[in-house]
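Trainee: Read through the structures below before going on.
Every number here is computed from the coordinates shown, using simple stated rules; none is lab data. Since the model is a prediction, treat every value here as computed from it, not as a measurement. Cβ atoms are built from the backbone, for glycine too; each structure is taken alone.
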Structure 1
Amino acid sequence: MAKAKKGVNREELLADVAEMYYLEDKTQAEISKAIGITRSAISRILTEARQKGIVDIRVRRPLSFDSALEDQLQNSFKLERVHVINSNSNGKYDALRERLGRAGAKLLEELTHDDQIIGVAWGTTVNATIEAYEHPAPRGIRVVQLVGVLGATRHTYSGQALVENLVRKLSGEGTYLYTPFIVESAAAAQILMNDRSVQEAITMGRQANLALSGIGSTDPEYCSLYKGGHISDEDLKTLQEAGAVGDVAGHYYDIMGRPAEVEFHERNVGISKEDFLSIPLRFAVAGGLPKAEAITGAICGGYVNALVTDDVTAAQVLALAAEH
């Protein structure tokens, strides 16, 4: 590279130096000599490049699994498949979610085959799973949205966005529910459910071989629907008073998996509980201690029969199930 010249774009200089250091394995002394600025200036440039996002360093910690906990969960709850990762996330949920997503992608690859119909609900861990999926695509895959859209704002964890991303990853064909998930009344929900395009998506959902979902919580700190403004304070309070600890695909249940008897369910547009439970493989990705009760209820109620979670949460799920 030629000596640095006055007037050179600052960000171009940052990128040039970063490429030489990180991609070409040159030392700071070699870069200093090559472009004619001091070594201390090179150090400052590398720091600035990282601060401005020109350099993005990621550490992909290898996944490891707790086979003893996997066996305990599988035997205790008669689950089809279980992956329990060693969390190693230092209490940081974003780091845990990324690891859960990579483990989820691994199990998704194992469960996916040619000419399959995959139903997708929402969830931040579902998004992490799809983002991490990097395997060869099977042939003839169809992906269907199982629940309606979450509000007017597009979210990466909403059903429509997740279906689009998975269709792209699997080179498949998508079927969408272009309707809100939560509406004002049971009557409005029924009108939408009678719509022909909605019926087509619901019919496709009933034919799914595999459902991919997250597991929601009624803890306001961890409830995506509540934090995203999709359900009101009153809705959340009603769910909690009914004993609901979590949901799968919008179907709320208590810690033993019994359905929460709430009017909220009547205002939802998406696959019914009965149709969801008829899908042969119901695969969820969820973790973190605050989700333990929700995961326990999901397993006990049969909403999930294939699971990816972490070791700390898995141990708590086993303890909660023993208590109840």
Structure 2
Amino acid sequence: MLRRVGIPTQALLDPDAWLSRDLFLALINALSSATGDVHCGVHIAEMDSILKLGVMGEAILDAPTLRAAIDVVCRRTALIQTGTAIHLSEGRKRARLGYRMLGRMRENPRQYHEGVLMFLHKILALTGEHAAIDVSFEHSRFGPSSELERVFNGRLTFDSEDNALIFDRDLLELPLQSSTTAARELLPERPSEEEIVRAVLTAVSDQLAHEAPTLKTTATALGLHIRTLERRLARWGVSFESLLDEFRRNRSLQLVHQGTHTLTDIAFLLGYSDSAHFTRAFRRWTGRPPRDYARGLRVSLEFNRSNPDLDIVYTCPVFTASAAK
């Protein structure tokens, strides 16, 4: 099947490799033809775990509310696919979670559109509420719709302006049954500057999976006014932006050295909305793009293993807060 659509098998060996959209859609359509399943996109999404998305899936499941989970999807989708638009719009009583592929496509995207909506439908189901969810599709009705009615269990509309789920707006504030997120006190009653710096780093770490930390969101997490936090950090000789950048730098190097995460996962864990922003930041920190850095690290480690008598030690810097007097 890979040969039929023109995908080299070695492409599957690189977890950071990207496929063109048309090749990806061709593979799904070839699967449909080979199996005779006219709704294979829906069935794949129905069977697959959200955790198949790696750290992005973990962040979705660990989000405190449905709104936070949807925000992860809307903000971070560009890390795993480009040329798409996913957005949440809200009315007085109803909300609409829409998805579109942008630009021209040689391949029919129907199978993938149905699969994406099934995946988003599973996220809505994490609230445990059996609420009515209407489903709209860009494409025309394709044969009997009984199977789509079974999996979505809602009213279906075809030939719509986009692919979307429409549901009660109140669902957005409901907690997810899968969430393990719990509020915690980050600061003692009368914190020192050092304690504030450490609390900022903890708050930044907590936020990264769900949003890009800002001075405002971090101050809110610590229960401080923005100006108060700025003033206390200034006394320590640092700014929030420098702390965030240093945290991301050291965390990225730790994760690359561990070798257990893809570069896409690392970009997600650092709070970047797309790979390009992460690549630019990593090049600024190290002088090299992350893929080249990781490749060079693997070569060095393999050389070290094949030459055990050489006294070579690889270290990764870890941020340590220190006062600037």
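Trainee: Can you spot which of 1, 2 the value -0.63, -0.94, -1.20 was calculated from, given it is log10 I(q)/I(0) by the Debye sum over Cα atoms at q = 0.14, 0.21, 0.29 Å⁻¹, for residues 137-192 alone?
Mentor: The structure behind it is 2.
Trainee: Then there's this: Hey, helix-only ellipticity at 222 nm (-39500 (n - 2.57) for each DSSP H run of 4 or more, over all residues; to 500) derived from one of 1, 2 reads -12500; which structure?
Mentor: Comparing all candidates, it corresponds to 1.
Trainee: Using the calculated result 1.02 for Rg/Rh (Cα atoms, Kirkwood Rh), pick out the matching structure from 1, 2.
Mentor: The read-out comes from structure 2.
Trainee: Any idea which of 1, 2 comes out highest on Rg/Rh (Cα atoms, Kirkwood Rh), for residues 161-216 alone?
Mentor: Ranking 1, 2 on Rg/Rh (Cα atoms, Kirkwood Rh), for residues 161-216 alone, first place is 2.
Trainee: Looking just at distance in nm of label points 7 Å out along Cα→Cβ at positions 265 and 289, which of the labels 1, 2 belongs to the structure with the highest value?
Mentor: Top value of distance in nm of label points 7 Å out along Cα→Cβ at positions 265 and 289, among 1, 2, belongs to structure 1.
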